1. Of the structures labelled 1, 2, 3, one was used to calculate helix-only ellipticity at 222 nm (-39500 (n - 2.57) for each DSSP H run of 4 or more, over all residues; to 500), giving -12000. Name it.
2. Between 1, 2, 3, which one scores greatest on distance in nm of label points 7 Å out along Cα→Cβ at positions 32 and 216?
3. Could you tell me which structure in 1, 2, 3 was used to calculate Cα extents along the principal axes in Å as 55, 44, 40?
4. Where does the value 13 come from, among 1, 2, 3, when relative contact order in percent (Cα under 8 Å, 6 or more apart) is the thing being computed?
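No lab work stands behind these numbers, since they all come straight from the coordinates. Remember, predicted model here, so these are calculated numbers, not experimental data. Cβ atoms are built from the backbone, for glycine too; each structure is taken alone.
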Structure 1
Amino acid sequence: MHMADALISPAVGGTMWLATAGLALYSAKKVTKVLDENKVPLMGVLGAFIFAAQMINFSIPGTGSSGHLGGAMILSILLGPHAAFLTIASVLTIQALFFADGGLLALGCNVFNLGFFPCFIAYPLIYKQIVGESPNQKRLLLGTILAAIVGLQLGAFGVVLETIYSGISDLPFTTFVLLMQPIHLAIGIVEGVVTTAVILFIWKERPEIIRKAAMSQPLGNMRIKPVLVGLLLVSLITAGGLSWFASADPDGLEWSIAKATGQQELSEPENDLYTILATIQKKVAFFPEYNFKAEENVATSVANSKGGESWPAVNSGTSVAGLVGAIMTLLLAGIIGKGLRLATKNN
C-alpha cells in the first residue's frame, strides 16, 4: 500500500508531509518519557524486522492480488504507539529513499496511512479496549486481529481519499473504494493472523514487554537480549532468503488501480516538481525495486522473455538489498531512539 507520486497532488502531498512531521515531533516528545537503554535497541531490531517482513508479498487466493505486512500494529503493541510511529516512519523513509518503494512526494501519505491509523486509532481504541489491563491469550488474539484489520481498512480508505482529493487521476471514488476496501480486508485478515503469531510468541517469552508498552512504562532492567537476537536473526533470514518467495502478483493498491483503469501504474503529471523528485529518487535509490541497479532491467527483460517471473525468484540482488535495507532501518530507528535518549539526559 505504498502510494506512488502519480496519485498525489503537490497540495495533498505537502499537507500530508506537514501532518506526518507534526505527528513525528509529537511522538518524539512523548516517547522520551519511556525510552531507556532496552527500548532503543528494541526499536532498531523491530524496525529491521518490519522492513524484512514487508518484502514478502503473500497472494490473496482467487484475486490475482497480493499483500504484505504493514507492521505498525506489531510495533505499537511492543513499543507503544509513539515509538511505533517513529519506527514505521523509519522503515518507510528507508524504502522510499533507497529502494524507490513509494514516492517521495507521497511519503507523508504513506507514513500517515500505515502509521497514524494503526498507532493512534486502532491500537488505543480497538486493541487496548479489548485486551484491557489484564492480558491473556484469548484477549490478545481477538484484540490483535481486530485492530490489525481496522488499522489497514482505515489506511486503505486514507489512500482513496488522498487520491481522489488530489484530482490528478481518473479514478472514480465509488469504483476505487469498492475495490480497495474488500481486497485490503482480505490482506488485513492475513496481517492480523501474522501479527497475532508474533505477539503471542513475545507474550510467551517476555510478557512484560507487552505489559509495559501498554502502560507507557520504560522496560527497565528486563532481560530482553534473547528476544533481540531472535528477532534480528529472523529479520536477516527473511530479508536474505525468504524474500525470494514473495508473490509476483500486484499488491492491493496496484490491483485496485488496474481493475479501475486497466493500468497497474499511472503516469506522473508533466510537472517540474514530479520530475525533480523522480530524478532525486533515481539517483539516491541504489537498490531500486530491491535489486541491483544494473540487474533491474535485465531481470525484467528475462522474466518477460520467459512469459513471467519464476518462483521462487532466487536473486542475489534481492538478498543483498534486503540485508542492507534491514541493517539501515535498524541503524536509523536505533539512532532516532538513541538521539532522543541523549536529548532527554541533557535536559
Structure 2
Amino acid sequence: MRYIYLLTFTIFFACTGTKENKEENASEKQILNVYSHRHYDADKVAFERFTKESGIEINLVKAGADELISRLEMEGENSPADVLITVDAAKLNRAKSMGLLQSVEANTNHREGFIDEDKNWYALTYRARVIAYDKEDVNVSELSTYEDLANEKWKNRILIRSSSSSYNQSLLSSIIHENGTEVAKEWALGIVANMAREPKGGDRDQIKAIASDIGDIAVVNTYYVGLLLNSENPEEVKAGQRVGIYFPNQDGRGGHINISGIGVTKYAPNKDNAIKFIEFMTSEEMQKFYASNSFEYPVNKNVAPDSTIAAWGDFKIDNLDYAKNPNLLDEAIKIFDEAGWN
C-alpha cells in the first residue's frame, strides 16, 4: 500500500492537474485518495484490509483538519481527494458549510444520531471527553460538570492539553452553545487559573502527569485511557490504573463526545470507491476491530464497546447541536487566546 504524507500545500498527487487527468488515472486502476486527520496505527491495518478485500489502493494524505480543509478549498474541482476524515464533527460541518462535501447514500447500520442529517458525513467512531481523576487524592463526590472545573477548589490541580487541540476547541464550542459567550470566557479563565502546569503533550501525557503527582484531574478522551491500560509498557498500565473515569454533566445536557467521521468530497473522482470505504469502515467486523484496538466507541449499533471502556458504564451523551454552527470554533479560539490558554 502506498502512503503519501502532506508536508506543504505545494505537494500534489501526480494525477492532480485537470479533471480529465483525474478521470484517466482513475480508469487505469482502482484507487481511493484519503485526506485524513487521524494518526493511529489501527488505521494502517484497517486500510490494508480494505485494499486486500476490495483491490482498491489507498493514497493517504495526513495533516490537521484545518490544513486539509484549506487544501480542499484551494484545489477546487481539481482536487484528487475522495474522502475527508477528521476527529471532530465540527470540522466536518465546517467542510460541509464551505461546500466541500457531497451527500451520499451508504448502506450502514449506524446508531441514531451518528450520520449528518444531509448525509454529508458518516461517523466512524466516537470518544467521550471525560474527567480522569486521581483515585488516591480526589473524592469522586467533588466532581460534577465541565463548568465546575473553573471552581477555585481545583486551583493548581487541573491538567489539560493545549487550546490548539480540536478536542478542547469542540468542548469550548459546546460550552458557548450551552451557556453563552460570557460564561465560556469565565470558564476558560478559570481553567487557566487552575492549571497544575502549562499545557503540554497529549491526553496520555496528562494521565501520566497524574501518576507523577503533578496534578489531580485531567480532561481527556476515553480511548487514551484504554490505550494506556492495554499497553505493553508496565509504566503506562500503572498510569492508567491510577485514574478513575468520571462522565460530567450527567444531570444536565450530558457528556461531551468527539466524533471521528468521514465525508465524501464534492469532486471525488472515485465516488463509488469512497462509498465502499465508508461501508467497510462501519461494518461489524471493522467496528469490532476499532473497539478492541483503538478503544473508541463503535457507531455500528450491533457492536458493543470493548470491555475496558464498557467497565466505566453507560453515560448520557450531549447532543451535537453545537457542531452545526462551525462559527463557534472561531469564537472558541478567540476566547482561548484572550484567556491566555496556550
Structure 3
Amino acid sequence: MKGLVLAGGTGSRLRPITHTGPKQLVPVANKPVIQYGIEDLAAVGIDEIGVVLGTKGREEIQNFLGDGSDFGVDITYIVQGEPLGLAHAVGCAREFVDGDDFVMYLGDNILKQGIGEMVERFRAEDCAAGIALQHVDNPQQFGVADVEPDGTVTRLVEKPTDPPSDLALIGIYIFSPKVFDVISDLEPSWRGELEITDAIQALIERGETIDSHVVDGWWKDTGKPMDILEANRLVLEEKPGSRNGTIDGGADVMGHVDLHEDAAIESGAVVRGPVSIAAETVIEDGSYVGPYTSIGPDSVIDGVHIENSIIVGESTLSTDGRIVDSLIGRGASVGSSKDLLPEGRRLVVGENSNLKL
C-alpha cells in the first residue's frame, strides 16, 4: 500500500498568511500541518508516499519534506498544476500508484487517532474504496454518506438540503486501483472540477463495495484561521511539555510547556501551558504567554500578553496591548503606538507585516 498526500490547494481562505507560502506549511504546535499526515502514513508502515503539488508553494514544500528520509519515508513529487479537483489530483498519480492500493490524505487535515484502524479494516475487506467519516452538527455543509449498519456506503450526497445522515466525509480515503477507471470517465462538476465524491459514487453505481470508518476522536480541516487555532489548541492539549531550554530563576512557568533547548524564558516572564516555544525564541521580562499559544523560531516576545495564538516565526512582538485568538505570519513586527492601548485585538497577519497597535 502506498500513500498519496495532496498539497496543491491555493489556501485562499487563509489569506494573507498564504499569499507568500503554502497552507500545508502553516504550523500547528510548531509543526507544519502536512507533517502530521506524513507521520500518520509512516506510523502504519506506508513508506512510499507521493506528494501532489499545485502551481503554488512547490519549492517550499519540497524544501521542507526533501526526499522524505527525515520522516522515515521515500517521497515522490507529482505535479498536478492547476487544482482541477481532488479526483484530478488522484488521476495524476496513476503512474506512481502503479497498481497498488493507496491511502489518500489531504495535506491540510489533522486527525487525532491516526489511520491505523481504517487501514486494517480496508486490508481485511474486499473493497474498491474506504472513506473516513465523522458525525457533524451541520451535514448540509459537507459531502454526506448514506451508510448501512455494517459500514457499507450506499450513496454519497454533496451538501444535501435533506441529509440522509450526519456522517460527513473528511479528508482521508483509501482506494484500490479501480478508482482510476472511473476517474477517466468523470465529467467536471458545476465547479469545473473532477470531484472525488463523484468518483466514489461511480464506483458504487458499478456495483463496487465502499467501506467506511467513523472517526471517534477529533479531526480538523485547517483551511481557515480559526480552524488552525482550534487544531493548535487540540494538539497542545495532548502534547506533553519538554522543558529543554533555559528558564531563569525569576520566571513563572506552569503547565505543559514544550521549550526547545535553544529557547529561553527570562526572569520576570510568565508562561502558562500548554504552550510550545521553538528554537532561538526568547520570552522576555514582563511578558505573559498564556495557554494554547505556539511561538515559532527566532522570535522575541517583549512585555506582551498573548494567548490562544500562533506566531509562525522570525517575529518581534512588543505591543502594550493583549493579543488573543491571533495567527501572526513569519517576519511580523507588532509594536505599540502612544495613543492606542487596546485591551485585545484579533489578528490574521501576513508575512513580513509591520503593525502598530
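1. Values: 1: -22000; 2: -12000; 3: -5000.
Structure of origin is 2.
2. On the way: 1: 1.5; 2: 4.8; 3: 3.3.
Top value of distance in nm of label points 7 Å out along Cα→Cβ at positions 32 and 216 goes to structure 2.
3. Working: 1: 55, 44, 40; 2: 63, 40, 35; 3: 67, 41, 38.
It was calculated from structure 1.
4. Working: 1: 30; 2: 26; 3: 13.
This figure was derived from 3.
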